[in-house]
1. For percent of Cα pairs over 21 Å apart, for residues 158-309 alone, the calculated result is 51, so let me know which of I, II that is.
2. When mean projected area of the Cα convex hull in nm² is computed for each of I, II, which one produces 24.6?
3. Please state which of the structures I, II yields -11000 when helix-only ellipticity at 222 nm (-39500 (n - 2.57) for each DSSP H run of 4 or more, over all residues; to 500) is computed from it.
4. From which structure (I, II) was FRET efficiency 1/(1 + (r/R0)^6) of positions 46 and 534 (r between Cβ atoms, R0 = 41 Å, to 0.05) calculated, if the value obtained is 0.55?
5. When distance in nm of label points 7 Å out along Cα→Cβ at positions 150 and 454 is computed for each of I, II, which one produces 3.2?
6. Can you tell which of I, II yields 16 when relative contact order in percent (Cα under 8 Å, 6 or more apart) is derived from it?
7. With FRET efficiency 1/(1 + (r/R0)^6) of positions 254 and 270 (r between Cβ atoms, R0 = 30 Å, to 0.05) computed per structure, which member of I, II shows the largest figure?
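What follows draws every value from the coordinates through simple rules; no lab data is involved. Values in this document were obtained by computation on a predicted structure and should not be read as measured data. Cβ atoms are built from the backbone, for glycine too; each structure is taken alone.
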Structure I
Amino acid sequence: MAPTSSKPLFLGLDLSTQQLKAVLLDEDSQVVHEAAVHFDRDLPHHGTTNGAIKGPDEGEVTSPVKMWLEAIDLLCQRLKDDNIDFSVIVAISGAGQQHGSVYWSKDATALLAELNPNQSLAEQLSPGAFSYPKAPIWQDSSTTEDCKRLEAEYGNAQAVADISGSRAYERFTGNQISRIRRLFPDIYDATVYISLVSSFIASLFIGKIAPIDISDASGMNLMDVLKNKWDDKLLNICGGPTLREKLSLEPVLGGVSLGNVHDWWIKRWGFSPDCIVAPFTGDNPATVVSLSAPGDALLSLGTSTTFLLSIPAASTPPKRFTTSHLLSHPTTFDGKIAMLCYKNGALARELVRDQYANGDWNTFDKLVEKTPAGCNGIVGFYFPLPEIIPPNVVGDYFFSTQPIKTTVNPPLVAENPPPSIHPRAILESQFLSIRSRIDHILPANSPHLKRLVISGGSSANVVIRQTIADIFDMDVFVSATKEAAASGGALLAKYAWWKGSHPDGTFVDMTMGKAMGLECVAKPRKDISAVYDSLVGPYNECEAQVIQAWAAKSAEQV
């Protein structure tokens, strides 16, 4: 059991795809306690697989909102059972999986305001507080029609990227809203407010609809990413004239106070009435907050694979942002985060493990180590789910790079590559895709990246760590906690509390420019890194072939 403490603590939550996690930090930003609820294991009656449910429409993926409410109730009970004293928690913030959305009914405001401490959140809010019991999440790819419409009506993909930081992506909330409005107009008309997963959790704590923070809002295709304001043209295309009202408020900067916790939290769990709630952000920006220092790149190896870079303020977004993302920074109004996001992350690696390594990570690792860098000239692509980069591609593709000399002599399709190469091939495929794009997303004259910080479940794998160090040719670090997003939430909570006595202080002032405790776990082997240097060009040639093959296949299906 965790010891009780009379010193101030800061609570950070992370509502991710598969779990709800909590991290408690002390004033020195040291982890005091962690707890979690696993959706499939702890709440199996919702019928989720990896926290989600595939719908009847192709590409539709949602999570039950009631499941999330039950998870919050259960998490609080587990913290109580662990002897956590809620009264010493002085501030709360956190993160939610990006792009997920929650649809509130006309009764939501009253139900939130009048929460009864004798009943759980799930008992009181579900289903009455919601016009739609399901939350579309980031894995959903059912909005292709809506994306095409957004880009066509706004101008083109680059025009949408220039204003919002990203081209129209299927998982982005504006397009999810557009689909619901198109297919379920009764539900859309019955929706009074729309939250992201992050602001949904914040709303529960303050007992009213919370604003969306600027960083999570920049992953919606609805906000002007340079001004951090909703864009009326984007709003009207995606949601019509009522969407601005449904979003309630303009996006807010992180690290401010939204007010104190609702009375329900005080009477049911013993929180202090003085405990403040700060805006929640997306899981990726929260990871940047906890692990980032100037000159660092971040690689999250969770259900998705995500690469993040904090970059200086700019007057225009980089022109390559039709394939990557520009997000607002949660604590710095003019600061930005460049992001590459891939849907086929851990789940794709696990499928390769199951098919080619007898479902065993030790066997997987041994096969990686036995296979030379470059897989003897074989490049593989593994897309069990419709991918984000390259967009919408599905399937496995294999090429031999040996004959590549010019684009006139392209890579050859490789039939039935040796089973033993697949574990290394999927790692090379996923990480070379990122490596090949870094130079394009860094602003001109950017300083050289100093180190690569990795997080997520696969970051504990020693062989994967070394492969990453070799491919990126950078020292690789891990954090003291695996829960980077929840820790980032706790730091945002601390920042909101700290600003009460340092009103002009910045987040960097509070952290003194240091990321949470990092440990170097792998260094690049220069001879192997040189092999990967030479593979970036051939990899790009192979990816171009994949895109061409998928486009041809899609045209045939039409």
Structure II
Amino acid sequence: MKLKNYFTSEKQILNGFSKTGSFLIALLFANCLMAQTPELVSPDAITPTYLTEYNGELFFAADFQQTGKNWLWSSDGTTTSVRSYQSTPSFPGTQPKYLTVFNNQLIMNSVLNESNTYNRELFEFDGTGLVLLKNIQNGGESNPYSFIEFNGSLYFAADGGSDGIEPWVTDGTESGTTQIADINFSSDGSNPFTNGGIAVSNGKIILNAKDNPHGTELWGIDGTTNGTNLIKDIKTGSSSSYPTSFYAAGNKVYFSAKDNSHGNEPWITDGTNAGTYMLKDINTSSFSNSFPGDFTAYNNKVYFKAGDGNNGTELWVTDGTETGTVLFKDINPGSTNSGHSNPKNFIEYNGQLYFGAYDGNSYGLWVTDGTATNTIKIITTSDQLSNTFTYDDRLYFTADDGSNGRQLWVSDGTTSGTQVIAPTIAPNSDPIPNATFEHAVVAGTLYYTADYDGNGIKLYKRTTNNLNVNTPGESDFVVYPNPVQDVLHLETTAHNIQKVELLSITGQHLQTWEGESEINISQFTAGSYFVKITTDNHQSLTKQILKN
């Protein structure tokens, strides 16, 4: 939330104050929020990963400092406990991965002891520790991964043994955990959902998968075995198009793929063969790649990075048509060898699109309102920023400030309102390694990982205690019914709805709808979500909902 919004809200609440007085109160309030220092949650949980909200608490995997083994943990912000330490020798439940909340269950990949052979299988948390949900490959390792919710079931990839790695589905019970299809009729498996090759859109799971006649191509799953089909053989023959970097926006999925005549270029699909096509041959050199990626919906368009062979990797935009797929801005002008701005980590905040990029002189935080003229750098960093997310009406990211290594930053979207969140202890030279950073928001508290003291990555928390005053017009944003089972209605009397986004409780983008006032979320499992709308005056408003 920007300071002008604080000013307006404070003026509404504190009638009788002058404009100057209200502004100073708002400024003091904002500075107090930014000045809060991180708090250590637990000194015993080392290298926390897979931070996940479940039943109002934070669950995660971490090494227990006293034993060095990796277990399931939970924390309410005050008390932090090891939850799988007392597991039996037959079901040790060590090294949990891919924690996923589904159907009021906490499901994950963890280690099973089979005659002193340790294999990864499908586990769940029973309220005390980890128990085996299903031993998918008896005597072997199924190693389930890439969990995704669809139509009231949880889909994932796993190795069942004789069929290799194929798509599986579970309703949360052992008997209801089955292989949905055998895409590749060999022991090699189809290896589905690799390299971001999975999304839900238009009543299907859109995925990449391999079979022997076609290679790795574009497939769809409607929830049935017979409805698991090849959507399009993009690179015809046994060679692979390798579709990756899937992003769902509206009833379409954007992705990167290559066909028989072109390298990796941007593609789009509605889940049908006829509705799957290359958006544009951006790098027109023969079989050259534009390597599109980081697709992000904003202002009824999708922004992404790509290289045309002349301008380096730059900021592009598409409206879903070939003529509407264009270079948006050449941030770092120059040849392909020196002119990469490499924009990435896009996130919409307060009606504008923020991202990290390099302009040829320095890295920094950039912002655009959808026009090239108003695409500008907000602050300078010494390396590429990453891990962008929002929390409590603020924009957060990690970056190196040039003096203290990579740190967590907070911003109100302005240059003066962007600063490092400094720890109270002397910082380590690299306090937030980029590859290991994770965060989650649980019960209004931000949890994140950092190595502030140089003695290992640990869990920290930050609670801003925001007064939660409404921005102008936010009180006119209504969602109902709440809790909701299938169709959620959205109303705002002040402005028209331009875009609706469904976010997980941790801020993960799940689906986008353009200009809709009713959204069907029946395909998502029960739990807490955020619904974010963007209005035609570029205001972004967010409300929490409960899905039954």
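1. Details: I: 51; II: 44.
For percent of Cα pairs over 21 Å apart, for residues 158-309 alone, the value 51 is produced by structure I.
2. Answer by label: I.
3. Of the structures listed, the value fits I.
4. Computed on structure II.
5. Label of the originating structure: I.
6. Comparing all candidates, it corresponds to I.
7. Going through I, II one by one, FRET efficiency 1/(1 + (r/R0)^6) of positions 254 and 270 (r between Cβ atoms, R0 = 30 Å, to 0.05) peaks for structure II.
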